[in-house]
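What follows is calculated from the coordinates using simple rules that are stated; it is not laboratory data. All values reported here derive from a predicted model rather than from experimental measurement. Cβ atoms are built from the backbone, for glycine too; each structure is taken alone.
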Structure 1
Amino acid sequence: MLENLEYGIVVAVASCLGRMPRGVARVFSGCIAFVVYWCFSRLRRVGMRNLELALPELPSETRKRILRRVYVHLGWQLVEFCRMTRYTAENTRDWIRTEGLEHFVAAQARGKGVLVLTGHLGAWELSSFYHSLMGYPMGMLIRRLDNRRLDEYVHRIRCMHGNFVLSKDDFGRGLLTAIHAGGAVGMLIDTNMTPPRGEFVKFFGTDACTGTGLAHVARQTGAVVLPGFMLWEPDEGKYVLQFGPEIEIPHTADRGADILEGTRRCTAELERWIRRYPDQWLWIHRRWKTRPGGETGLY
C-alpha cells in the first residue's frame with residue numbers, strides 16, 4: 001500500500017512539472033529547494049562540513065551561498081527528469097550543446113569500449129539521457145530503488161533512447177560484457193565506499209575511500225577513460241555536455257599499484273571539474289565518512 005502511494009505521488013508530481021512551461025517549473029522547483037534547504041538541517045550540516053573540509057579558504061558566507069545553489073540545481077534536475085519524456089533532439093537544441101564530443105567519438109572508434117568518468121555533478125540524469133538522444137546510447141551503473149514500481153518508472157525514462165542499466169547486483173559481468181562489445185558505460189566515482197571495494201586516495205586534500213572498479217576494468221580491458229559532465233553555464237543560459245581528454249590508466253607489472261594510481265588520477269580529474277563548478281556538486285553526501293584505521297570520524 002505504501003509503495004503504491006509513494007509511486008502515485010511521484011508520478012503526479014512528475015506529470016505536474018512536465019506540463020508546466022519550463023521556466024515556471026524551474027521557479028516552482030526553486031521554491032521546493034528553498035523549503036528542503038531549511039527543513040532538513042542534517043543535510044545542511046553535512047553540506048557545510050564538506051565545504052569546510054574541501055574549500056577551507058573560502059569565507060563562511062561564500063560556502064553558504066554555494067550550498068544554497070546546490071539545492072537550486074537539484075530542483076532544476078528534478079524538473080528536467082520530469083520533462084525528459086518530451087525531449088527530442090530538436091526541442092533541446094536551444095538550451096543544450098556539447099563540447100569535446102570529438103574525444104568521445106575518437107575513443108569509441110578505437111573499439112575497446114569507453115568508460116565515462118562522471119559523478120553527482122551538474123545534471124547527471126539529463127547527461128546520459130541527452131547523450132542517448134543524440135545517438136550515443138550508453139550503460140549506467142545504478143542502485144535499484146527500494147520501491148519496485150518507482151524503480152521501473154525511472155528505468156523506463158532513463159532507457160527511452162537506447163540507454164541500458166547495469167545494476168550493482170550484476171555489476172561486474174554486465175560491465176565487462178558492455179565494454180568487450182565496444183560500448184560506453186558511465187561510472188560515478190564520487191560516493192563514499194568501504195574496503196575492500198574502495199581504496200583511500202586524496203580528494204580535496206583529505207583521504208576519501210574511493211571505488212576502484214573503473215580503474216580496474218580500464219586496466220583489464222584497455223577501455224578508454226574520459227571525463228564527461230553536463231554543467232549549467234549561467235552566462236549562456238544553457239546546459240553543456242562536456243567531454244575531456246583521455247585519462248591514462250597505467251599498465252605495469254604491479255597491478256595493485258596501477259589500479260591505485262588510476263583511481264587517484266580519476267579522482268584528481270573529478271576534483272578539477274568540481275572546483276570549476278562548486279555549486280553544482282552534491283555536497284550533502286557524506287563523502288568522507290569512511291576513515292583509515294585509527295582515524296576519528298569527520299561528521
Structure 2
Amino acid sequence: MISIIQIIKFSAPVAFGAIGESVVQRSGIINVGLEGLMLGSAFSATMVASSTGNLWLGLLAGIGIGVIIALFLGLLTIKFGLDQIVVGTAINLLALGACGTLFEKQTSTGRSINLPALPNLFGSVDIILCILILSAINIGYLLYRTPFGLKLRATGEYPDATVAAGFNPAKLRYQALIIGGIMGGLGGAYLAIGINQSFTAGMVAGRGFIAIALVNFARWRPIGILLSALMLGLFDVLQFELQMSGSQVPRALILALPYVATLIILIVVGKGTRAPQSLGLPLKENQ
C-alpha cells in the first residue's frame with residue numbers, strides 16, 4: 001500500500017531542487033545545470049558517507065559540492081557573462097562524465113557501497129523530510145515577505161532598478177545561487193543517502209529538469225512547488241510498486257510515468273505563466 005510518507009520521500013529530491021531553483025530564477029538566473037549539480041552532490045555524499053561511516057557528514061559534503069557547483073555557474077555567467085544555458089549544459093555533461101568515471105574507479109576493486117538508512121525522528125519520518133517542509137515555508141516567506149526577497153525579485157525583473165536603489169545585483173545573484181546550491185545539493189544527497197542508499201551514474205534521471213519545469217508550473221511559489229512535487233512523487237512511488245508487484249505493464253512505460261505526468265501538467269497549466277523579465281539575461285558590465 002502506498003503511504004503519504006513514501007510519496008513525500010520520493011518527491012523530496014525534486015522538491016528540494018525546485019525550491020532552490022525558484023530562488024535562483026527570481027534573481028534572473030536559470031540553472032540548467034541543476035541536473036549535474038544534484039548528481040555531483042549525490043556522488044560526494046555517497047563517497048563521504050561510505051568512507052567515514054557518517055551519514056550526516058555525507059549530507060554536508062553533498063550540500064558543499066552543490067554550493068561550489070552553483071557558485072562556479074555564477075562565476076561564469078555573472079562575472080564573465082557567458083550564456084546560462086550553455087554553461088548549465090556543460091556542467092551537466094561534466095558531472096555525468098566525472099561522477100561516472102570516479103565511481104567506476106572506486107568500485108573497480110569489487111567494493112560495493114550500501115549505506116544504512118537515515119534515522120527517523122518519529123514513526124517513519126526522517127529529519128530531512130521535516131527540513132523539506134520547513135524549507136518550503138521559510139523560503140516562501142523569504143522571497144515574498146522580506147526586504148531581501150524584494151531586492152532579489154527586483155533583480156530578476158529589472159536589475160537597473162536594483163542598482164538605482166543602491167544594491168548590487170551581482171551580489172544578490174550569488175546569494176541566490178548559494179541558496180539554490182544548498183537546496184539542490186541536499187536534494188541530490190538525499191536521493192543517494194535517503195532513498196537509494198548507494199550511487200549510480202544515472203540515478204538523478206532527469207529530476208533536475210523536472211525541478212526546473214515545476215518552478216514554472218508553480219509560478220515560482222515554494223509551497224506550490226512542494227505540492228506539485230508530491231503529485232510527481234506519487235507517480236514515482238507507483239512505478240516502483242508496479243515493478244515490485246510484477247505488473248504486465250511494459251517497464252519502459254512504468255519508468256516514464258513521472259516524466260509523462262510532468263509534461264501533462266505543463267501542457268494543462270503552464271500556459272500563461274510569466275517568468276521574471278530578466279531571466280537568463282546577463283548583467284550589464286557596470287552592474
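Annotations
- Answer label among 1, 2 for the case where distance in nm of label points 7 Å out along Cα→Cβ at positions 40 and 96, calculated from the coordinates, equals 2.4: 1
- Computing relative contact order in percent (Cα under 8 Å, 6 or more apart) across structures 1, 2 gives 38 for structure 2.
- If helix-only ellipticity at 222 nm (-39500 (n - 2.57) for each DSSP H run of 4 or more, over all residues; to 500) is computed and equals -16000, the structure in 1, 2: 1
- A value of 0.98 for Rg/Rh (Cα atoms, Kirkwood Rh), calculated from one of 1, 2, originates in structure 2.
- Origin of the derived value 0.20 (FRET efficiency 1/(1 + (r/R0)^6) of positions 64 and 184 (r between Cβ atoms, R0 = 30 Å, to 0.05); candidates 1, 2): 1
- Value 39, 32, 27, calculated as Cα extents along the principal axes in Å, for residues 120-215 alone, assigned to which of 1, 2: 1
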